[in-house]
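Please treat every number below as a calculation from the coordinates, not as lab data. Everything numeric here is computed off the predicted structure, so don't read it as measured data. Cβ atoms are built from the backbone, for glycine too; each structure is taken alone.
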Structure P
Amino acid sequence: MSERVSAGTRFHLVLPAAGSGQRMSADRPKQYLEIAGRTLLQHTLERLGAMDCFSSIVLVLAPDDPWWPDIESQLASALQKKILVVDGGAERCDSVRSGLLALQAKAGSNDFVLVHDVVRPCVRQSDVRLLMDALSDEVAGGLLATPLRDTLKRADDAGRVAMTVDRARLWCAATPQMFRYHILRQALEKVSVENRKVTDEAEAVEALGYQVKLVQGRADNIKITYPDDLPLAALILGAMD
């Protein structure tokens with residue numbers, strides 16, 4: 001079953017950025033770490049904010065975030081005007097849900113919402129457009145992902161190999177993840193009511209019984225998680241500029 005994007009269908013961008021990034025062991029949340037003189041948040045905002053396809057851009061920050069005002073002042077005035085800032089929650093799903101609530105007066109039921117990790121600064125506009133085109137007929141939506149390349153080992157409690165996992169049909173999930181507004185909101189409301197933790201939006205939508213489509217994107221759309229991810233991201237961004 002498919003559902004065409006009508007002429008009135010719009011695209012909205014939600015950027016959850018309320019996390020603390022504890023695994024980076026830094027003095028600030030990882031979205032405020034810098035590559036080439038700009039924070040990860042700036043790289044992501046400027047790259048995606050330059051696209052003219054988004055009717056709304058919602059940035060979800062921790063309440064009383066002390067770093068954002070300085071970053072906002074460095075953005076182009078046109079981009080500043082596009083961004084709606086709202087408070088996030090304790091978990092990623094809470095923050096995305098806050099972003100969706102902020103869109104309720106702007107987003108139509110069948111509009112698409114793209115959720116992107118701000119700590120994936122290497123996302124390419126071409127991949128975002130690919131995602132939009134690939135999911136235009138989908139009832140629910142889907143996500144950027146890459147087929148797994150490495151051999152997978154499952155460990156036992158002693159840290160030894162218990163088995164080798166067949167990697168056929170295994171994918172690494174990335175972002176943006178793109179879903180119909182009403183479906184994503186329903187999925188995250190259900191997660192909230194049931195007090196369940198999900199690792200991404202796709203998992204929440206899958207729990208409603210929808211089949212989520214995988215769209216192959218570039219493998220260099222990396223997520224900054226550990227300190228040694230920063231120099232790799234710097235190399236990728238340098239090659240993109």
Structure Q
Amino acid sequence: MDPKSILLLLESVRDGDIDPGEALEELRMLPYEDLGFAKVDHHRNLRTGFPEVIYSSGKTPEQVARIVQAILDRGASVLLATRADTDTFDAVRQVAPDAVYHETAHIISVQRDLPTPTEGMVLVAAAGTSDMPVAEEAAVTAEIMGNKVERLYDVGVAGIHRLLDKVDLLRSARVLIVVAGMEGALASIIAGLVDKPVIGVPTSVGYGASFGGLAPLLTMLNSCAAGVSVVNIDNGFGAGYLASIINRLGEDNPDPI
């Protein structure tokens with residue numbers, strides 16, 4: 001349940017529209033709901049401002065659909081399921097016909113109450129087209145969480161003039177997500193051009209000596225430019241979530257995510 005739903009429920013009890021016993025039943029499943037194969041954390045929205053996000057990989061489509069239904073049945077107006085395939089989306093649509101599948105990002109989303117858009121902008125920059133799935137995971141996550149998002153793709157260091165042509169766009173962002181595989185140098189270069197936080201996302205894109213993303217991970221961790229933080233290899237979701245938190249800190253009256 002989200003804070004607005006809890007507040008409306010308490011006001012209804014105060015006004016005598018709902019019996020306290022009915023309100024108790026509404027709140028009974030608030031901490032978590034045991035589905036047998038998963039314990040759904042309905043309290044997370046109250047603690048963090050966003051409902052539990054479903055990591056779909058390793059779960060059956062039916063399991064993901066049951067978790068989706070449990071979250072939506074408890075009043076959530078927004079939902080994210082990451083690393084989802086089309087079979088999982090087909091199952092989710094049976095319980096949430098308004099679900100949307102973001103194919104490149106491999107994300108399923110439901111949005112029933114659009115948050116107030118942020119004034120600050122999150123920029124997602126990707127070194128190459130092969131990095132787009134991870135970049136889109138970050139971008140879609142930030143968008144669903146109510147952020148204004150701009151994309152700047154295929155601006156890797158092999159053709160750095162493509163990046164330098166967009167310096168004004170880089171500097172207009174409140175927080176930047178930089179996605180790169182191979183050697184991962186793009187995060188350091190961008191951080192040397194802006195005075196905003198940069199979140200580096202190393203990807204597993206690259207030839208053998210990139211070691212499945214380890215090479216760009218180490219490059220980003222060893223960045224000479226200040227202001228770079230780094231998430232795990234291919235973790236676009238984590239970058240988008242973190243960028244949303246940072247971006248909303250800059251709002252005068254930030255809504256819950």
Structure R
Amino acid sequence: MPPREPSKELVAMLKALKLGKLIPLLPERLRQFRERELDFEESLQILLADEVQRRTRNRLVARARKAGLAAALVFDEWDTSAKITYDRRLLDELRLLRFIEQHHHVLIMGPVGVGKTMLAHALGHLAIGRGYSVHCESADKLFQRLRGSRLDDTHELELRRLAKVDVLIIDDFGLRPLSGEETSDLFELVTERHQAASMVITSNREPSEWLSMLADPLLAQALVDRFTNNAYDLVIEGESYRQRQKPRLSPS
């Protein structure tokens with residue numbers, strides 16, 4: 001028997017209660033309720049659970065988007081068959097997010113294309129799901145935005161906001177040398193967050209190489225020391241994901 005459509009009156013009441021998103025599910029749910037001979041309370045509980053799950057999912061999606069996380073970069077999409085090597089026990093530990101509770105950092109290092117960005121975003125999605133606040137941005141965009149904030153007198157406000165977020169993810173750090181202002185901004189962020197909040201940084205350079213890329217040697221030494229001595233190092237080596245995503249003709 002095909003599912004019976006809900007009455008116009010019921011549809012109107014659901015819309016009035018702002019439960020209109022339940023309407024597409026209703027015919028199938030009503031059929032299941034009749035077949036299973038569920039009473040009113042059980043049926044209502046299932047319907048409301050559907051709506052709670054939908055709203056929770058949408059809320060997490062909205063928070064992830066606001067945080068700057070890419071929707072597709074989640075652990076469900078992580079290819080465990082890729083020809084890369086990394087400390088799987090360490091990644092399993094990081095996925096528990098205890099590093100956030102303990103205010104530790106994570107440095108994800110490796111050559112171009114091995115999945116550093118994906119893992120950083122995936123950890124961000126897990127943190128969002130656990131109720132943590134997250135901000136994710138590439139290093140270039142972050143420093144460009146901070147540079148612009150100096151022009152409209154919002155620089156201090158922006159630095160305070162970045163300092164307070166539970167997890168700050170900086171992607172692709174170390175692609176170019178930093179200016180004096182950029183070095184100062186990064187030093188302030190690392191100092192303010194030291195043993196107070198977590199950072200996740202991806203880079204294809206080791207921290208020892210950062211020293212020569214930062215404008216002020218004294219700030220550079222202090223910055224690198226504070227970050228590295230409080231960070232887990234996840235090193236990834238192997239083939240590039242992007243090579244396998246390269247379009248190819250199918251065999252004829």
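Could you tell me which structure in P, Q, R was used to calculate helix-only ellipticity at 222 nm (-39500 (n - 2.57) for each DSSP H run of 4 or more, over all residues; to 500) as -11000? The partial results should precede the final answer.
On the way: P: -9000; Q: -11000; R: -15500.
This value belongs to structure Q.
Structures P, Q, R were shown, and Rg and Dmax of the Cα atoms in Å at 23.7, 76 was computed from R. Out of P, Q, R, which one gives 2.9 for distance in nm of label points 7 Å out along Cα→Cβ at positions 148 and 164 as computed from the coordinates? Here the read-out was taken from Q.
Here Cα Rg over 2.2 N^0.38 Å, for residues 68-123 alone was calculated and came to 1.13; which of the structures P, Q, R was it taken from?
On the way: P: 1.28; Q: 1.23; R: 1.13.
Label of the source structure: R.
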